[in-house]
Structures are given as structure tokens and as C-alpha cells.
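Next up: the structures, one after another.
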Structure P
Amino acid sequence: MPQKEKKAASSNATLADKVFQELRRDILLGVYRPSQKLLLHELKARYDAGGSPIREALLRLSWCKYVLMEPQRGFWVAPISRHELYDILLVRRVLAEEAVRRSLEQGDEAWELEVLASYHRLSRIDLNDANVDLQDWADRHMAFHLAIISGSHSPVILEVMESLYNRLERYRHIWFDPVLPASKRYSDEGEHQAIMQAVLARDAERTLHLLDQHYSHVMQVVEGLSTEAFLPR
């Protein structure tokens, strides 16, 4: 490939990654709502990019289940539903049990330090702060849970679990919605600290019990939400 074409391909790839990150963020923040059609000319203007990097970013987002693609019709933000959320949480619950048991059996000192460090990073963010950066919290939250199971030495489980966490991100704006009364929003009631302590104690049964309570807490928050919370706004 001629040098000029190589540079053009590299530039397109870099721009596509930028569009992917920014569009993903906008979907998470609700700039584009569930089931909303994504118009190519609007995306070009918003992200200052041509058709090729925009389409590449949309394809990548469709692989992540953030966007739906229909041949000859275009792209839409993927819908969300209570049923899908329950399904994701159930699968995460089932996979976590095997991964946690293996991690607690096989994890070494470096794994323990990563669990401790990832918890510390997560605990530095106060969800009750009016100016909290929820994306930063979500990134640290996912890192903490992935650190726990990283000692399992199973790349497949880690890949699937990371995919599930990324899909759960679609629902973050619902249970953190500032419009909701504080009693209905998700809040950390010391559960992550308790999970971290059980993990470092290598207590598999207590760790799994606490994780189960953690998942149940999220489900209880969801149960308290109206059907309208899952509809496009």
C-alpha cells in the first residue's frame, strides 16, 4: 500500500475510534435516546467526521449492542427493556459464581493487590456528591468487579463478563437519574467494601453471598422504577 494510502487509512481508523467513544458517551448520557434513529448527516456534523469513520463507529457500536443496524434502512439506538436487564443480571450472576471460586483458589499476591487498589479507586468517588462523574464511577466499578474475577485465569469468562458490564452501562442513566427521589436511586451502602474484605479473606461463600445481595440491590432499584423509565424520552 502506498504511503499516502497508509496515512489515510490510519487517519480514518483514529477518527472512527474517536467517533465511537464520543457517540457511545452520548448514548449513555441520553443525548440519543433508546430507539432513536441515527441520521448520518447529523452525526457527520456533530462529530466533524466523514461517512466512512461514522459507519465504522456505528458498526462497532452494533457489535456492543448499543446500536441496531437494518440493511437499506439505517441505524437506531438499541432499545432497552426491563426483561433484557434482568436477563443480563441473571447471566452475570451465574458466570460470577464460577469465576469467583476460581479466583479465590488461584489468585496470587499481585491479584490481591489489584483487588485492593481497584476498590480504593472506586471508594474515592462519592455517589451522593451532586457533581459526581458517573462515567468515572462506572469505569471504576467495572474495573473492581473484573479485578475480583481476574484471578480465575479464564480469558473467555473475563471477555464475556466485560461484555455484560458494557451492556449494563446502557441502564446506568436509569438508576442514577437525578430526577428520581434519592430513595429510588442506586447508592453504595458499604457493599463494595464488604465484598472486597470477603475476597481478600478468601471466603468464597461470603463473597458469593455479598455479590448476590449486590445484584439483588440493583434489581430492587429496578423494581421500584416505572415502565416509563425504560421508554424513549
Structure Q
Amino acid sequence: MISGIDAVAFDIDGTLYPNSALYRRMIPFFLTNVRFMLAFGEVRREIRRWQEAHPGEAHEDFFTWQASLMAGRLGGPVEAMKTTIRERIYEGWQPVFAKVRPFPHIHACFTAFRDAGLKLGILSDFLPSQKGSVWGVAPLCDVVMGSEETGALKPSPVPFLALADALGVSPDRMLYVGNSVSSDVQGASAVGMKTACVVHPLALTAGYRIPGADISFSSYRKLTRNVLK
């Protein structure tokens, strides 16, 4: 087993399933909600800019803050916007995710880690409940949380430290698995976690490795071997 870890935690989007599998199914939604989604993207970027200017800080009611920023762009009452975001995104995307297939062997990977005595967690920038049982791996986890519930988005240290605290494991005894260099690798590394990052198989074959990541992998069978070897 890779030395010095007691827990492994995973991002979801782009990590447990290929982003392309979601994007092509989301085309009808984006075409009918262009203005809304452009505003939502701007708000998420504004939130991250605020976090960069206020490192380690969080908003106690993240969802109301997010809704207030959206209402500032699109108009209308904050509470109504909060409901709209919930209905269109957090709940509205659930049927789409039900049709998305995950990467192969994720369930076997989670099971192998659990059988090896490692604690398991999920930390995603969107609420994991949006993905139901997360293709059957959520029930295998000790902790499942969305960063929004902690008051801050990745790469803020707030959600990573909240995850470690919930697992009862020191951050430097954890491996965090993601697909984003800025949000996952840099965010987790900043609090002392080891990191693993998904890489396209062709890029990995060509010798590319993710800068700053302890492990670069292209399949969950390979990740399992790399961690448990």
C-alpha cells in the first residue's frame, strides 16, 4: 500500500465519470437556459475570486449567497432564485446523471480500498445527492459531502479540511483523487494531502504526468494497483 495514508477521498465530476458523457446529454438544457447558465458560470467564478481574496474563509449560508449573486445578475427575489437554482440544477440534473455511465471499475476500486482498511470519502463541488447513490459507491463511503455545504468551493482549504475532520483523519494521511489540477490537485495539496489525478490514456502513454500530483492514472484498475501495491 502507498505509505502514510489512512483514507482515500474522491471528487465526482470528471473523476468518477467522463465529462463528455455528461456534456452531450446537457445540450438541450443549455440551449434552453443559455442566459441562466452563463450567469451561473459567472457567479461560480466570482465566488472563487472572493475565496482567493479571503483564504480560509467561508459563507455560513452558501446557497443564499450564491442565489443573491445570481439575483444581482438576473433580477428577482433571492429566495425565488435559490429555489430556481435548486429546481434547475441540483434537482433538475438528476435524470441526466441517471443516464451517465461511470468509468469502468470504480466500484471494484472503492471496494478494494475499503477491504484494505482505508476510510473512504467523497467531496464534490456539487451536491453528491444530485447523482443519487453515485453509481453505487456512496454507500461504501464513510463521508459523502458537497463543498457547498462547507461554505466554500474547491480549491479553498475549507472543504478539504472539513472532509478530513469528518473522516477523523489528518490531511497528511489522506489521498485525494480528482481530475482538475487547480481545484483538486492544488487544493488538496495545499492542506497537505497526497493527490491522484485522472489522465487520458493516450497522454499517459506518451509520458505525460500531472504536475504536482503524486499519482497520474488512466484507469481505476491502475489506481487500485498504484495505491495498494
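Quick note: the coordinates plus some simple rules give every number you see, no bench work behind them. Everything numeric in this text was worked out from a predicted model, so none of it was measured. Cβ atoms are built from the backbone, for glycine too; each structure is taken alone.
If mean count of other Cβ atoms within 10 Å over residues 63-70 comes out at 15.6 when worked out from the coordinates, which of P, Q was used? Here the read-out was taken from P. Which one of P, Q has helix-only ellipticity at 222 nm (-39500 (n - 2.57) for each DSSP H run of 4 or more, over all residues; to 500), as calculated from the coordinates, equal to -21500? Traced to structure P.
Across the set P, Q, distance in nm of label points 7 Å out along Cα→Cβ at positions 47 and 71 reaches its highest value in structure P.
Work out the source of 19.7, 61 here, i.e. which of P, Q gives that when Rg and Dmax of the Cα atoms in Å is computed. Considering all the candidates, the number was obtained from P.
Taking mean count of other Cβ atoms within 10 Å over residues 127-134 from the coordinates of each of P, Q, which one would give 10.4?
Values: P: 10.4; Q: 18.0.
Corresponding structure: P.
The value 26 for relative contact order in percent (Cα under 8 Å, 6 or more apart) was derived from one model only; which of P, Q is it?
Values: P: 22; Q: 26.
Structure of origin is Q.
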